Structure I
Amino acid sequence: MNQTVNSTTVVINQPTVQYQKLLVGTRSGTRDWTTGLFGCFEDCGSLIKACCCLQCMVYELSSRLGDCACMPCYVTGAIIAMRTRTRTLGDIHGSIFTDFLATYCCYSCSVCQMDRELKAMGL
């Protein structure tokens with residue numbers, strides 16, 4: 001004799017989608033820049049390149065960061081984006097606002113600092 005048993009399942013919580021965290025670094029960075037904003041004399045090659053052709057140096061930095069070399073010509077605020085990208089790649093302390101201040105107050109020093117930092121990172 002086979003008997004069938006009926007059972008009722010009560011669902012209390014609906015199933016949810018589980019998202020995997022993709023955060024690689026920290027939100028605020030874990031280290032400082034390897035050189036200061038006004039450390040231009042720590043790398044004379046970078047300083048001379050900036051003095052002779054600052055815009056060429058910006059195009060080169062854009063390429064080293066993985067963007068089109070012409071991107072700074074066409075994108076408003078490109079140097080701020082490039083500095084932010086450099087900072088996040090290196091997990092460096094800071095914010096977009098401090099990136100803006102550095103580039104606004106001393107554009108050429110900011111470009112030289114990014115060049116030194118990318119050299120230190122091997123890019």
Structure II
Amino acid sequence: MAKNHSPRFLEIVNSAKSRVPECTVQDVKSRRDKGEEFILIDVREDKEFNKGRIPGAIHLGKGIIERDVEQLVPDTSTLLILYCGGGFRSALAADNLQTMGYTNVISMDGGFSGWKSADYEIETE
């Protein structure tokens with residue numbers, strides 16, 4: 001079921017997406033399968049993360065990522081791949097991380113919904 005996002009929200013998302021590199025869920029799966037090193041960050045709300053997530057993902061919700069990221073990832077050149085439910089909130093969060101000086105941030109288009117639709121492995125509690 002597609003979400004009916006407000007025009008102003010979509011405007012800021014599209015603005016962020018014009019500055020943030022994106023990848024697909026297949027790209028992330030391929031990177032993992034090849035053993036590439038990166039940190040996968042789930043920016044969804046706590047309740048979303050607790051229901052299910054991509055295995056090995058770190059949870060830094062969009063509401064706190066800017067506050068807490070430096071403690072977990074002090075090296076601003078570390079490859080970070082962010083995901084949310086569909087790829088909108090992760091683009092906004094990635095844009096903010098770039099503003100903070102992180103130089104290797106990617107937003108996963110399709111998000112957790114795309115990961116599940118591809119029938120890739122998920123973790124649940």
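Taken together, the values in this text are just the output of simple stated rules run on the coordinates, not laboratory data. In this text, all values refer to a predicted model and were calculated from it rather than measured experimentally. Cβ atoms are built from the backbone, for glycine too; each structure is taken alone.
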message: When distance in nm of label points 7 Å out along Cα→Cβ at positions 61 and 77 is computed for each of I, II, which one produces 1.7?
response: I
query: I, II: which one has Cα extents along the principal axes in Å, as calculated, at 37, 32, 25?
result: II
- line: helix-only ellipticity at 222 nm (-39500 (n - 2.57) for each DSSP H run of 4 or more, over all residues; to 500) gets -11500 when computed on, of labels I, II, structure II
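Using the calculated result 0.9 for distance in nm of label points 7 Å out along Cα→Cβ at positions 69 and 93, pick out the matching structure from I, II. Walk me through the numbers on the way to the answer.
On the way: I: 3.7; II: 0.9.
The value was obtained from structure II.
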message: Tell me which structure, out of I, II, gives 36, 18, 9 once semi-axes √(5λ) of the Cα gyration tensor in Å, for residues 13-84 alone is calculated.
response: I
